[in-house]
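The following blocks contain the structures, represented as structure tokens.
Quick note: the coordinates plus some simple rules give every number you see, no bench work behind them. Bear in mind the structure is a predicted one, so any value in this text is a computation, not a measurement. Cβ atoms are built from the backbone, for glycine too; each structure is taken alone.
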Structure P
Amino acid sequence: MSTLVDIVREDIVAFLDSNNELLFNERDLQMHLATWLRGSTNAYDDVDVEYYVPYQELNDYVWSSELRLDIVVKKGDEYCPVELKYKTKRVDRKIKRFDEQLDHLVIVMKDQGAQDLGMYDFWKDVRRVELVSKRFKQVKGGLAVFVTNDASYKKDSKPTSNNYLFNMSEGRLFGKQMHWRNPESTCAKTHPNFEVEKEYQIKWNQHSIDGVDFYYCIVTI
């Protein structure tokens, strides 16, 4: 029998594989996905966004930032938190507004760069979902979703790279330690090391929208 996490994952995959709109940013992705889930034939009882959890409630939470889960899906007495990351390279397009084609090119997606921090933030999402699942008995697991049009995220980092333990290449089983190689680096000083509960494996999927190749992976926690 499928769990709630399994069902929500299937719906997210269906959304990502069928979406034909270039989304501006992570908030745009969040709202489009939440709307899709609300209209799902799986008839969830609630789909909430920016679901606030006081981080003081969570043991071993190493960050000082507040925790607002991107999406939380409820069905019956069970909850499934979903964390999203949307990391982009620049794309310019002419767009329509109010059914009119506009004359000028606009930046639809910005060039975010900082792939090392993008990887860190994804594994941070995994860890936060783990901690929420451990703290609340009605949360049996959750999902961390990463969407990008930057193919560099799929490449394996060099073993000597500062962010090697955070990389997201396919086919390799990632260990529990999410640590920077150089503890004196700026990244290490501003983004604390942490550990996840188990080893995870990344599987990338591809989907093209308006001539732009997108890649996504989903980790089930």
Structure Q
Amino acid sequence: MKQLIAPSLLAADFTNLGAAVEMVNNSEADWLHIDIMDGVFVPNISYGFSVVEPVGKLSKKPLDVHLMIVNPEKYIERFRDAGAEYITVHYEACPHLHSTIQQIKSSGAKAAVAINPHTPVHLLYDVLEDLDMVLIMSVNPGFGGQKFIYRSLHKIRELKHEIINRNLATLIEVDGGIGLQNAETIIKAGADALVAGSSIFKAENPSETIHRLKSLGKDTIIV
């Protein structure tokens, strides 16, 4: 399977989100990544339903909604109604993680769990068979434009090895500090989906950058 590319709307020009969504619609991107921040779980606030709902109507790509919030279980159905195809919650924000995963699935969305850079992947092994995707944060969540934490490659390889051993279809998504300078290394470590924000939306030609990310090889997976 060719790697999936999910441009992160957080890095787009907020004064012209419609144009940003249209660019993604007309590109080779697979998903549109939406970061929801509450200023509590992470030290930043992004946007809420008043933005996600119209974006969902404009987007021709599936919405990949990443909830960087406390108490995400309160909002899952509404994000699904707004068009979320994937809903990602954080391991660190969910004391009843299995229940929250089942709630996402019951809403009709695909369930994903994100882990912060300090969280080991083995903490997800008990729920791995229930997940459609794991999101490995390769920066500290809350702000775009950060540098990739290269220790994340070890986590990607470890998780890919576990997924293969169990013969699961769980995807590995990686988010943070990804660009053309390191994307191929991340793909070869075992990533299935790449979230890229600044490297796409700040590029001179965002559509061409998406094309180049999509065209990178995945011939040798390191496990």
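Please state which of the structures P, Q yields 0.93 when Cα Rg over 2.2 N^0.38 Å is computed from it.
On the way: P: 1.04; Q: 0.93.
This figure was derived from Q.
A value of 1.4 was derived for distance in nm of label points 7 Å out along Cα→Cβ at positions 152 and 200; which structure in P, Q was it taken from?
For distance in nm of label points 7 Å out along Cα→Cβ at positions 152 and 200, the value 1.4 is produced by structure Q.
Can you tell which of P, Q yields 22 when relative contact order in percent (Cα under 8 Å, 6 or more apart) is derived from it?
For relative contact order in percent (Cα under 8 Å, 6 or more apart), the value 22 is produced by structure Q.
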